[in-house]
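Multiple structures follow.
Every number in this text was worked out from the coordinates using simple rules, so none of it is lab data. No experiment lies behind these values; they were computed from the predicted model shown. Cβ atoms are built from the backbone, for glycine too; each structure is taken alone.
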Structure P
Amino acid sequence: MFVLQMLLVQNLIAVKMKKTLLILSAALLIGACSRQTTEEYTLPANAEAGKIYDLSSYEEEGTGRLISEGTLVVAENRELKDSRLIALPVKVYKSFNPDPGEPVFWLTGGPGGSNLTYWPPDEVLEQRDVVMIGYRGVDGSTVLDCPDFLDGVFDHNFFSPEALAQMQKNLAVRQEYWKEQGIDVSCYTMSDVIDDMESARLALNYDRINLLSVSYGTRLAQIFSYRYPETVKRSIMVSVNPPGRFVWDPETIDRQIEQYSDLWAQDSVYSKKKDDLASCVKRVTHNMPERWLFFKIDPDRVRFATFMGLYHTDGAGSVFDTFVAADNGDASGLALVSVMGKFQLKSMFTTWGDLIGKSFADYDPSVDYSEKMKLNNHIIGSPGSQLFAISGAWDIETKDTLYKKPLYTDVQTLMLSGNLDLSTPAEYATEELLPYLNNGKQYILSNYGHVADIMYRQHEAFARAISSYYATGEADMSGYEQQEVDFTPVRSFPQLAKIALSVVVGVLLLITGIVFLIRFLVRRRKKS
């Protein structure tokens, strides 16, 4: 009986621990990795394409900023006179200046994320409006949501043939659903998004505009400058994604991790823990344990979470702390990261349809992505691009093939890149896009990663740089100071996993003790 009770306790520990890890994962990922959603938008009565309805203003609580919001109505298919209409949200931060200059149109990253979440700095609002137009397919009345995209996927390792086949099946089912709803998915391309922006410009009575774009949004900015060059005065692109670079190259990821490894070797504290960080990460990745205690470790999810964790330099310490611990025989952090990877994938987007549809612009049917992007002899492979293997299931024609290669443009363009950016490496912009920018310039910031590093690590410096560029065509970069990479983990996943385990075990042992005490008291009472 005692053995049975202990087995029951062990089972309860496993169940409780898994739930605890899920809760812990949710707490760690909330905000940074959670999906972005917007309220539902419906078509105004008797609406016409190209008009903005219900535009009203209010003061933002706590700041006094004046914001105008309304609904832009556009045709789903601009080539059809009787096309169905869709509604998109419009949000304008009004300038403090009664006579403002050309406004700034915001283009956020993704694909699959809302375009309504930017909070512009005062330095920009002092001279111009900042405009956000919802992305079709994500914001507004028609959303390419795919909530069942990952159903049944986690029964297998994430990049296994079985899991990828399940994703393709789920996507095919959802495509049929969209057709039944009367949605023309071929009209949710990047080009269509840009045409929506142009419709908003006209409806808001702006003459010329500036662009501020990040990551995926920089691809939109490029297309904007190709389609409407006379409209765009100046364009600032942060963490630049040239054509073809929705696909991450495993060799480039190796080089980026090796850059981190070089910085690690120069750190007098951390270099003593491992003399070769890149080799440590590769060793663990290629020899990942199947379990920690009774928790299964999915190596695919660990690699995906690792790739995402290295987008920004603040995450590097936590990522490498996990691998160093695993290389020393402690796989607890890997178990937590595996759980987090599952939660991360589930919470990133509901709009998987928008993500896959936009990415399809870079799909090459002659490439076997599941083979080319897998681990092979690389450090972590290219886990993000292994998902690209399912793009072949997107059998919808896209007009974005017109922009598979860069085009020459005279639009004044400033590119800001980080040399430690795994997602949009600086050399891609330098080598593949800058030669096509007749009035372009690039600044590469040392020891900076993806978007958030450049915009928020030295927020005042970023605000000074962009406001000066919009005003004069020259960016004042003097505010940026030399940054060092701090490998101190923001959170130690091995430590968190063991804390969670200790808490759960302690609670269950306490419960078990109480049960035994009650049984003892009951027996004693019966004897008396």
Structure Q
Amino acid sequence: MSGGTHPNDRSSRAVRLLPLLATGGAFAALLFSGLAHPLFWSDEADTAMFARRIIEFGFPKVHDGRNVVYQFGSNIALGVDERSDAYIGTTWGQFYFAVPGVRWAEGVADPWAKTARVRLPFALAGALGLALFAAAVWPAWPRGQQTFFSALFFACACVSISLVLHLREARYYALVVLLVGALVFLQLRFTVFRTLGVRGYTAAVSALLFLLFNTFFAAFFSLLAVLALERGRHGPRALLPLLPALVAVAPLLVYFETFSISAAISRELSFGPRGLLENLAIVGVHLLRREFLLPALGCRAALLACDALARRSGAAPGFDEARAASGFLWLLAAGYALIGCANPLPMERYFVVLSPVLTLAFLLDACSLVAAVSQRAAPARRPGAAHATVAAVIALALVARFPAAGEVAGHLASLRTPVRGPIDFVVGWVRERDPEPERLVIATNYEEQALMYYLGSRVIIGLALNNLAEDRRLEPDLAIPRRHWRTSLPEVVAFLRRGRWERFALPVVDLHYNNIPALSRSRFLPDPHRFRTAVPEREDEALVIYQRSSSPTRDTAR
């Protein structure tokens, strides 16, 4: 048969694709199923509300005449541009990215349908980011085995439930994975696989770093430092491709007051060298328990030991594209973790992007380790040595990631039986009782943005206590005290001493958050993700809504 592709070749390629389709499909099911539940927690609602302000005003405005969207603290001058009333506590990339989803969500009335529509673009961005990570190292795999190793990558992603949960959020986490995945793809094509020229690299890296700054500036500084360190090894001229990004970002550093705000937060939290070490310990424990850091370290150590033995015997250690790609990923993981821990708050969400980085480093080093052990063995023993090494790597991965079985089971259970948090119950309760919730005045001390978004109500007090003078003059129709947020709690309780109220206990525990994606508990995050609705076992655990007994004082400031 001459010309074209032989049917057997097409069949063979289709068979090789099956594992990738299976693991990729499994990950997609874990990522995209049940996006409607639960409703937004505080940070997600913040994203949705600022996207709505962009639709209305063109930028993330803090005040709109009724509600204040601001979580940065009681000193509202710290995170607000006084001339425009724009929020500058963070850069705006995630807010603008959310605009199409928020606009799309306006077409449905159901709060849960709205939630799914806003989250979907973020989940798609996260999925694309993982695809870019997989594609970034595609040429490094042994010929003919690219689809197999890519399938392993997505299989590992399936048991990283922390990654799955964060990529489902309407927040910057998925966008960081997307942009860093693109940067890794770009960097390896330029420095390892040599398929990209200097001009293309300079243009692309500048654009990606600029977008990364506008998405999550802490990630920008981490990637800039890692790229500068890698490029700097080749001399000062090799750093020139990074300069356009610095020039482009410089005015934004001034506008967003990046350094002064960061310094103010560090002073407020008394952050110093000891705090950096504590943060590194917190992040390290999380990566050991929830990600592939342990098997990655094991394979890396074994590979370095093989290299050392090769040098002692007079043989040169192997060095190929897989090792070069892994070396950059380890540099990225170490640099990102070190610089990221300079943030006073070592939140799990800041380090989600290290999940695919460590997974790829683990798989690349495991592949190199099998090859190195086989090469050192006698020809007759090479198959046995390779099989034994593969078995050891698999055993290490299974032992290290065995705790993930409970997380996977928990996530699957939450997809079958959707989790409902305090905001789910409040929104459902108010919508059932009032056909015009947008005319209500609600006093609450946390997750106020969620009530603004889902109910359209005027919501006062809030976490930051930044509008107290005006809020105290109002008489709310509903009061929803959230007991865990004690700084702002007394302001809500004060309303309950004025007038008569009817008390309603909802069948849900008054949790810290509606539901947060983080799995690792710490002193900064006392109430991690829940895979089941928290039903109160005692009366004092329940979330309580207080409704004013007299005629409701409807908000007319529309």
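Summary table
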{"quantity": "For -19000 (helix-only ellipticity at 222 nm (-39500 (n - 2.57) for each DSSP H run of 4 or more, over all residues; to 500), calculated) the corresponding structure among P, Q", "calculated": "Q"}
{"quantity": "Entry that produces -0.51, -0.73, -1.39 once log10 I(q)/I(0) by the Debye sum over Cα atoms at q = 0.09, 0.11, 0.18 Å⁻¹, for residues 147-378 alone is calculated, selected from P, Q", "calculated": "P"}
{"quantity": "Distance in nm of label points 7 Å out along Cα→Cβ at positions 115 and 139 - highest-scoring structure of P, Q", "calculated": "Q"}
{"quantity": "Structure from which 5.1 was derived, distance in nm of label points 7 Å out along Cα→Cβ at positions 307 and 427, options P, Q", "calculated": "Q"}
{"quantity": "Source structure (of P, Q) for distance in nm of label points 7 Å out along Cα→Cβ at positions 59 and 483, computed value 3.5", "calculated": "P"}
{"quantity": "Label whose coordinates, when mean count of other Cβ atoms within 10 Å over residues 259-266 is calculated, return 17.1 (choices P, Q)", "calculated": "P"}
